[in-house]
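Values in this text are rule-based calculations from the coordinates and carry no lab data. Remember, it's a predicted structure, so these values are computed and weren't measured experimentally. Cβ atoms are built from the backbone, for glycine too; each structure is taken alone.
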Structure I
Amino acid sequence: MAQKMKSDRTLFMTVLVMVLFGFIMVYSASSVVAEVKRGSSYYYAVRQLLWICAALPVMFFFKKLHYRKLQTPAVAFTLMGVVVIMLIAAYFVDGAQHRWIRFPIMGGIQPAELAKPAVALFLAYFIALRSRAINSRYTLLPAILALGVITAAVVVADLGTPIVLIATAAAVFCVAGLEWRYVGIALIVGVLAAAAAVAAKPYRLVRVVRFADPNFKYVDKFDKAGWIRNQMKKSVTAKDTNYQIEQSKIAVGSGGIAGVGLMQGKQKLFYLPEAHTDMIFAVIGEEWGFVGSVLVVVGFLIILWRGIRATVLTQDEFGRYLALGITAMLVIQAFFNISVALGLVPPKGIPLPMISSGGSSLIVTLASLGILMNISEHAG
């Protein structure tokens, strides 16, 4: 007689609470802006509610679907191919940002968001298949090629997502037993590739340089020919790139220990750009204070705990690496977003999972968490 699985209630309830809290904060962060720009204070909140109603059934579907049904080359390679095609389509359809495939009512989707679970699934399938020869060139070269193609397709318009993808891949490969010499080589190549991606886009260069060396004290010593300054002048979209971080710091600092109260924040009133999307953690810091901010971090630490637990207890390699990939993907993205809001890293648009406004991110996140719940339930 088959043993009845135990639902991972801790992970399930944590996710539901964070989604509900995210909905509340989207309304709080966007109500005034929505009233002025869209004619209704509920505009962004209603859209977020619609996305929640669409994302929750997706989460429940993957929660019930046995994760081993995803362990096929059809799923692993087809999903990667579809994402690459969508990224190419977004490049031509969205001439301004190269990020969106838009449609009426609910806005559109960002193919870059779909790249995250695609990479997690591909890594789990491929590494499980080649786990006994993880350090062989016949394993590493195909994996590097696949990751390189999808990362290159994403990095054209978005640098934050490739960072999450590469960090996730690094975590999975290290746990799978990749030799440290290869880790070192990958680290050097990753740093050089990131530097090239930053240098290729003037607005990215502006963000990094003004964050790290706002007075050009070190840049001028290093770059005698003035190439960096000249390249930065080509940017027409990023002049005062530290403004967003400064406003975010003001918001977080204003919150103190307990915050100024829900709906009472001031920085979201046209001072803090992207308050209901990428910088929503700053609004949380202002309205809920240190206590509320810590509770959000605790929520992601619970997800990390349950993900690591599933990784350790799962018997098959595919489930183990899939749980690890999903957990790393979500937690790395969350702490990257929080680091931006706290001014610890240069500004980069990347949503806070389950909290920020945005349909693509929410559906992808809840679908991934549904898979993680399924793995956790079979492992427990």
Structure II
Amino acid sequence: MADTTQIPFHRPTISNLEREYLLESLQSGRISGDGPFTKRCTAWLQAELQVANVVLTHSCTAALEMAALLCDLGPGDEVIMPSYTFVSTANAVALRGATPVFIEIRADTLNVDESKIEAAITPKTKAISVVHYAGVAAEMDTILAIAKRHGLRVIEDAAQGLMATYKGRALGTLGDFGALSFHETKNVVSGEGGALISRDTEPAARAEIIREKGTNRSQFFRGQVDKYTWVDLGSSYLPSDILAALLLAQLERSKEITLSRMAIWNFYQAEFAALDSKDIRRPTIPKECGHNAHIYQLITRSLDERTKLIEFLKSRGIQAPFHYVPLHTSPGGRRFGRTHGDLKQTVDISERLVRLPLFSNLDSKEIVTEAVLSFFAKR
């Protein structure tokens, strides 16, 4: 059957700069990890995020796995996190033999409900994993205060958070560790890719070893040791310099990309204000959050209504997916995790949320709004 999609959910925006850098990388003969483009991306992120300790990885998943290693997670340890997240948030913990502890989300931002964290803490709790859904920050002041009181690490899953802030500070830089994503579906992309941010110097030095298969290879190439060898647990977490070449162009264009996405997000938000009277929920952005227009979601009144909306949009050639199946309801979540509370709100929202097309060169946003409004006009 032919694909009738006219407006996809997502499409990366590629310019001549990406092509120029890719060709430069290919012609350089230096395309493996930690090459010149990797270093330029790292420098850009350090300057933009105002942090000293950043390493590129081949995915945000890899960055989260590195954070779990840096937290020395192991069997018997627990990490508190929202159930409404991608599997990588929990997998990084479970791979170390530790237990993800799933708690409720807030109804407004869909981030972890900070008021539920303290009750979930046990003597086994070692960290809190925070997810900034849609590039909208979780309530970090409260979460960091809880972590400090209980001596816990904070891992920020900021996969969706590049170019977003909390009280003026970049997401991923507020906790002990932050993980960014440059996957194809994100605002700034390299196909696959990520970065790990470390707040302190000591874990940052260890992170460099972990991503080089547990060796001090980077120190060797800097002339700090006369040979390199295995010194810690690790894996191959470096991205190819070809991907870094693509990423550098995207990073250099990130403000342009964000402005374009924000214009579309704002257009949606204004057009769909009419749906408030029908109890269809639009995104909520707290005043302390500077978001990055990563996702535009609507929350319908029922699962049936969402299903019919998705089918209606599909009939118009518009791709509009829903998002996560709550991890605590999944086979893996039941096997490897533990649930604190009933998480009714997580399940309810997950069954009603739908995401609309949003990418920086979307030139048919009017078609999307017309279709959505016409659907609800009949209901």
Checklist entry - Taking relative contact order in percent (Cα under 8 Å, 6 or more apart) from the coordinates of each of I, II, which one would give 23? => result II
Checklist entry - The value 2.7 for distance in nm of label points 7 Å out along Cα→Cβ at positions 144 and 224 was derived from one model only; which of I, II is it? => result II
Checklist entry - Which one of I, II has FRET efficiency 1/(1 + (r/R0)^6) of positions 120 and 312 (r between Cβ atoms, R0 = 35 Å, to 0.05), as calculated from the coordinates, equal to 1.00? => result I
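Of the structures labelled I, II, which one yields 46, 33, 27 when Cα extents along the principal axes in Å, for residues 32-191 alone is computed from its coordinates?
Details: I: 59, 37, 26; II: 46, 33, 27.
Derived from II, not from the others.
Kindly point out which one of I, II the value 2.5 was derived from, the read-out being distance in nm of label points 7 Å out along Cα→Cβ at positions 48 and 288. Please list the in-between numbers first.
Numbers: I: 1.1; II: 2.5.
Only one of I, II returns 2.5 for distance in nm of label points 7 Å out along Cα→Cβ at positions 48 and 288, namely II.
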Checklist outcome for this item: Working back from -23500 (helix-only ellipticity at 222 nm (-39500 (n - 2.57) for each DSSP H run of 4 or more, over all residues; to 500), computed), options I, II, answer is structure I
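Given structures I, II, which gives the highest value for FRET efficiency 1/(1 + (r/R0)^6) of positions 16 and 272 (r between Cβ atoms, R0 = 35 Å, to 0.05)? Each step should come with its number before you reach the end.
On the way: I: 0.80; II: 0.50.
Ranking I, II on FRET efficiency 1/(1 + (r/R0)^6) of positions 16 and 272 (r between Cβ atoms, R0 = 35 Å, to 0.05), first place is I.
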Checklist entry - Suppose you compute Cα extents along the principal axes in Å for every structure in I, II: which one lands on 62, 51, 41? => result I
